[in-house]
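The data blocks that follow each hold one structure.
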Structure I
Amino acid sequence: MKLDQAMSERRSIRGFTDAPVSQKILEEVIELANRAPSSMNTQPWHLHVLTGEPLERVRTGNTERMLGGVTPTRDIEDYAAYEGEHRKRQIEIAVQLFEAMGIERHDAERRQDWVMRGFRQFDAPVSIVVCFDRSLLNNTIAHFDTGAMTYGLVLAAWARGLGAVINGQGIMQSPVVREVAEIPDDQVILTCVALGWPDEGFVANSVVSRRRPVSNTTKFLGFEAAKVS
């Protein structure tokens, strides 16, 4: 698959088949993602790839703690409430997903189940926990560098027919993830990626989030005077 095609066709996948993903293909995907640029080539990221019994333990621990009312605990500062245009876009994708799934606004049970799917890593066969060196937590752009690698990860996966969704819910009970994945204290847990073979019958997988046009995000200066086509 050409890069342009992978970038334009990629979308978040939230429903997966039970088919396993081999370590070999995951190593190929990660090797490509490792080519991501980073500030002064610091390469601050670390990946912990879970499947099978360890992933089930994370699912169970996340679910039990959330349903038990345990306050989410993350290594990084929690998300602030979005406002204005950002909040509108957040609501828009939620509406798209709920409409696709036929979840009515008043259906509290199904809405709750949808939320809990995120804490279960969307029942994907693989979860990749994305971390970076704690020594770079403050006064560096390690978040940015690790994000670049993570985007490369999901693109490389998509190019091989795999689906993925970058899933902050999956690490909101970070102590569970750290214990099960044996993540050392000198690494910050940033996010995780739920990954597997897409379930073509899962209707939410067809949802494509709407994107702003270039004219809305970008300003060009000096091109008219330079007569650059």
Structure II
Amino acid sequence: MAESTRPMLQLPHQAHKLLLHSCCAPCSGEVMEALGASGIDYTIFFYNPNIHPQREYQIRKEENIRFAQKHRVPFVDADYDSDNWFARARGMEQEPERGIRCTMCFDMRFERTALHAFEQGFSIISSSLGISRWKNMQQINDCGKRAAARYPGITYWDYNWRKQGGSSRMIEISKRERFYQQEYCGCIYSLRDSNRHRKSQGRDIIRIGMTYYGDADE
């Protein structure tokens, strides 16, 4: 993996530190290493009450903690208030992926990220969510900017982490670190829909905690 292929990053408004919302280790791995390669001071903020079941949540969180400790990056473990998430998702149970339920979910996570940034003296927030090709980047950026606008002095950094090989390095890092490989977005409804699709294709349903990057290569 060539470090020279990464661009030298600078935070907006000449800021000195970043609060990075992380959804999981595979998505944040390239983002974290790119920030480190540019000498940017950042803290991981893990707030993902959408992830279901709780065992899946714990696996994803522990993978992210492991990688943050490896790089000596501060890690904020926010509350797993899944009851609040389910309350906000009420009535959206049948919405498709990338629809209004996902907008609600991004809003909720970014609102908490922006609040923490405001309370702890961060002026810039961003997220690893957008590096995934399964996500709608415009949808994510709109939610991030909307959350940042709630607090004076907070800016959402909408950097495109996929560009200049970012998506490829994401996979390379995941295999190198043998990260846990999530097979659905995270919420109970994405798990339901993923399993429905698998069954329609004659495939086995998802088994929590079983799949890791690089296993297929072996």
Structure III
Amino acid sequence: MTSPPPARKLPETARTRHRRLREQGSLDRDALDAVLAAGFLCHVGVMVDGTLLVVPTVYGSDGTTLYFHGSVASRSLAASPGASVCVTVTHVDGLVLARSVFEHGVNYRSAMVFGAPRPVTDPDEKLAGLRCLTEQATPGQWDYARRPSRKELAATALLALSLDEASVKIRTGPPDDGDGADAELGLWAGVLPLHTSRGPLEPDPALPAGIEPPSHLAGRATPPAPPR
């Protein structure tokens, strides 16, 4: 019988060490990959002109590198080469509704990636990075739409960040007060699940008649609800 491969671990550093809610923390590389694969929107924490900004942007991961759009971060890196950023990705899976407000919480999956990103300047890598972003958000769209021109490529700020320093936190399950004194209150407690789903396609009003959506979009969109 073949034994499973050993778990891949991320190194523990001063920035990735879990100090609070340690039981929810993980340095499992597979857990990091799963959190990153489940989304396409991240928040980048970066110092710009002495002010801390947290900027939402899209990303894509190839398993070793996180690529993300970064015009704001690019300005900061131009002024302070080698400056570190913190990139976070969070998925909210449910509201944990306990018997007491103190025990309320959130079921979530979250990753934090630390490091000094580098501007992507090589045209081939920039194309590969932009493909990674596009395919992460909408698989199949890169091969369907027009590719960036040389001028558009030069005008696009793309940053690359190694996944070598990162950590994950995950919370699942019911409230924690089911065996405490508040269980005697006779109040309902449990989880209110939250889901993100793709809705019906909304065609561009300028779209000529007869142009149907490509299969990679038509197959992934949620059909509209039937009229009541």
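Each reported figure results from applying straightforward, stated rules to the coordinates on display, with no laboratory input. Bear in mind the structure is a predicted one, so any value in this text is a computation, not a measurement. Cβ atoms are built from the backbone, for glycine too; each structure is taken alone.
Thinking of I, II, III, which structure, once mean count of other Cβ atoms within 10 Å over residues 119-126 is computed, gives back 23.6? The correct label is I. Here percent of Cα pairs over 26 Å apart has been calculated and equals 33, so which of I, II, III was it run on? Of the options listed, only II reproduces it.
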